Every structure is written in C-alpha cells, then in structure tokens.
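S.K.: Multiple structures are listed underneath, in structure tokens.
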Structure 1
Amino acid sequence: MPENIVAMKHTLSVLVEDEAGVLTRIAGLFARRGFNIESLAVGPAEQLGISRITMVVPGDDRSIEQLTKQLYKLVNVLKVHDITEVPCVERELMLLKVNAVASARSEIIDLVQIFRAKVVDVSDDSLTIEVAGDPGKMVAIVQMLNKFGIREIARTGKIALTRESGVNTEYLKSLEARVY
C-alpha cells in the first residue's frame, strides 16, 4: 500500500472452502499487493467443509475494495465481507505471563478480577493470566500489568460475527461516556 495514504484498520470476514492451500493463496495475494495482515484467525464455520477467516488489514476503502475483488478471484473463496463499519461482536484471547513477587501478587490478582480474567498458572515468581474480550480490553490490561513486568504474551487474532440485532454497542458506549 502506498505510504502517503492514511490507513484505517479493516476487519474482513472471509468464508472459504476448507481445503489445503487456501490460506497460503490468500496470504500470497496479500503479500503480492504489499498488504500486511495485522491479525488472523481461522476456524471451522457453521457449515461442514467451510472455514471462516477473520483478518484485520490496514488500508483505505478503495484499496480494501480492490483487495476484496482480488480475493473473489481465488477459487476457494466463497464470500468476503468487510465488517469494519457493521455492528459486531468481537473477541480475542490472550495469555500473558507477568512477574509476580509475593508483595505484588494480591494487587495483580485484584486487577485480574476487575478485568474478569483468570489466573491459569502460578509459579514462585510469576502468574500466567488468561484474558478474553474485545481488543480494547486486551490493551487496557496490558497497560495495567506493565508495571509488574510482562515476560511473555500470546494473543489470538480477532474473531467477529455481525450482530443480528443491528445494535452498535460501540455507539452506545460513546453515548454512555457522554452522559457521565
């Protein structure tokens, strides 16, 4: 993508036939076009033999539209949907290992509870924490735990499904923020 264009992050939901090499062909298309895939999650969809690929890609509307057209030219691609502006439920999963000396452990556990995360492993000097939620929650808990020293992070890509209700919770959150 040209450097002088301001890129927005787009979330694409792509349904593909579940066959060997599909992901390689998609990744190759992105590489040839100079696009970086910032987040990628792949798994079985609701129909047997079909997989859903959810990816986050930076780009302007025009370049994403071109990319979508190119994706449709790939044999195993069934449907491409840019869900960036569509009301969605979005989730990620993150594991993070944080330094946890005895004197800081209770403070870390309090933070874990506030974020509705869970401690999944304990050692003498560290805790491993599992966090599931929207991408903003991931950023927030990392910021709060940074002061203790984060040793490792493993994070899935974003998964998303459109909201059948059509309710845009991000819009509702912005209204709530203005009320208080």
Structure 2
Amino acid sequence: MREQYNLEHPALTNLRNPSLRRESLVALGTFGALTAGAAVLGGGASNRGQPWYRRLRKPPFQPPSWVFAPVWTALYGLMTFSAWRVWNRPAGPKRSWALSLWVLQLGFNALWSPLFFGKHRKRAALTDIAALGVSLAAYTATARRVDPLAAWMMVPYLGWVGFASALNEEIVRLNP
C-alpha cells in the first residue's frame, strides 16, 4: 500500500513544505497587506498630485506615465515574496534584523509619494528616497545572509529606486 501513495514522490513534497503551514500563509497575507497599504497610500497621493506634476519640467529620460503601474505592481509583488521568504527561514537575529529593515524601507517607500505628490516637497522627497535606497540596500544585504533568493528578488527594486532617485534629483534641479 505504501508504494501506491509514495510520499517521497516530487509531486507530493509540497504537502510537507513548511511554507504551506497556516502561519506562513498568514504571514504572506500580512506582508501583502502591508505592501498593498503602501501602494494605496502612494497611489492616492500620486493621483491627487497629477495636475501639479504635469506642470513641472521633467528630464528627457522621464518614462511615460503608463509605465509606473506595471513596474510598481511587479516590484511590490517581489517585495512581498522577499519578506515572506525571509520570514520562513529559521528565527534568529539576522532574520529579525532583515525583517526590521524590510519594514523600514517600506515606510520610506510609503512616505515618498505623499511628500512629493501630496505636499509638493520635491527636496524632502529626495531625502526620503535616499533613505529608502540606504534601507533597501541594507535589507538586501542582510536578507542575502538569511535567504539569497529573497535578496535577489530586491535587485529590480534597487535598480528602480536608483532610477527614481535620479529622476527626483533632476526634477528638483529643473524646478527650483
């Protein structure tokens, strides 16, 4: 009878996968909700600030507006799964520190759009995005020691934040 229900079969190994435990799925939902909260906060501020933003002078490397939603959707998804993968690793100081840095970078992420689009504070947003870049790099480096794939998931986000920083800086320069 055991041969008929071979639990060692690759198709059945997920039944024993610890990341499918109830608490792991709750954690995934929590990371997703936190990320979605940052996205909703940023999206609302961005939408309200569009009339102001359209009047600003922008650099030639400004992407078309339709690019931002799909890019951010992908980045937020990677960000969520990165934190979830770290959370699924054995508890310890490195994991705790990585997750603290993840929350910190998410806070800076959530703050940027209200500063830039909501309050029209381009320089304050530039300071915020610099802090975001530092906290994101720190999270990525720490996550690498906990779960290398979780760190790799943040590489596109690091690149986008670098690009967005340059864009923010040029907007400050062009619109004193």
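S.K.: For Kirkwood radius over Cα pairs in Å, for residues 59-130 alone, which of 1, 2 scores largest?
M.R.: Values: 1: 16.0; 2: 14.2.
The maximum falls on structure 1.
S.K.: Another question, if that's okay. Assuming 1, 8, 15, 19, 17, 12, 9, 7, 5, 3, 2, 1, 1, 1, 0, 0 is P(r) over Cα pairs in 5 Å bins from 0, in percent as calculated from a single structure, say which of 1, 2 it is.
M.R.: Working: 1: 1, 7, 14, 16, 15, 14, 13, 10, 7, 3, 1, 0; 2: 1, 8, 15, 19, 17, 12, 9, 7, 5, 3, 2, 1, 1, 1, 0, 0.
Structure 2 accounts for this read-out.
S.K.: Sticking with this one: Match the computed value 3, 13, 18, 18, 15, 11, 9, 7, 4, 2, 0 of P(r) over Cα pairs in 5 Å bins from 0, in percent, for residues 27-98 alone to one of the structures 1, 2, and report its label.
M.R.: On the way: 1: 3, 11, 23, 26, 18, 11, 5, 2, 1; 2: 3, 13, 18, 18, 15, 11, 9, 7, 4, 2, 0.
Label of the originating structure: 2.
S.K.: Can I ask one more? To test your reading of the models, identify which of 1, 2 gives 24, 13, 7 for semi-axes √(5λ) of the Cα gyration tensor in Å, for residues 43-82 alone when calculated.
M.R.: Considering all the candidates, the number was obtained from 2.
S.K.: So, one more: Assuming -9500 is helix-only ellipticity at 222 nm (-39500 (n - 2.57) for each DSSP H run of 4 or more, over all residues; to 500) as calculated from a single structure, say which of 1, 2 it is. Kindly include the intermediate steps, with their values, before the conclusion.
M.R.: Values: 1: -9500; 2: -24000.
This figure was derived from 1.
S.K.: For structures 1, 2, which has the highest computed value of distance in nm of label points 7 Å out along Cα→Cβ at positions 35 and 75? Provide the component values of the computation, followed by the final result.
M.R.: On the way: 1: 2.1; 2: 1.3.
Comparing 1, 2 by distance in nm of label points 7 Å out along Cα→Cβ at positions 35 and 75, the maximum is at 1.
Readers should treat all values here as calculations from the given coordinates under stated rules, not as data from a laboratory. Fair warning: this is a prediction, and the values are worked out from it, not measured in the lab. Cβ atoms are built from the backbone, for glycine too; each structure is taken alone.
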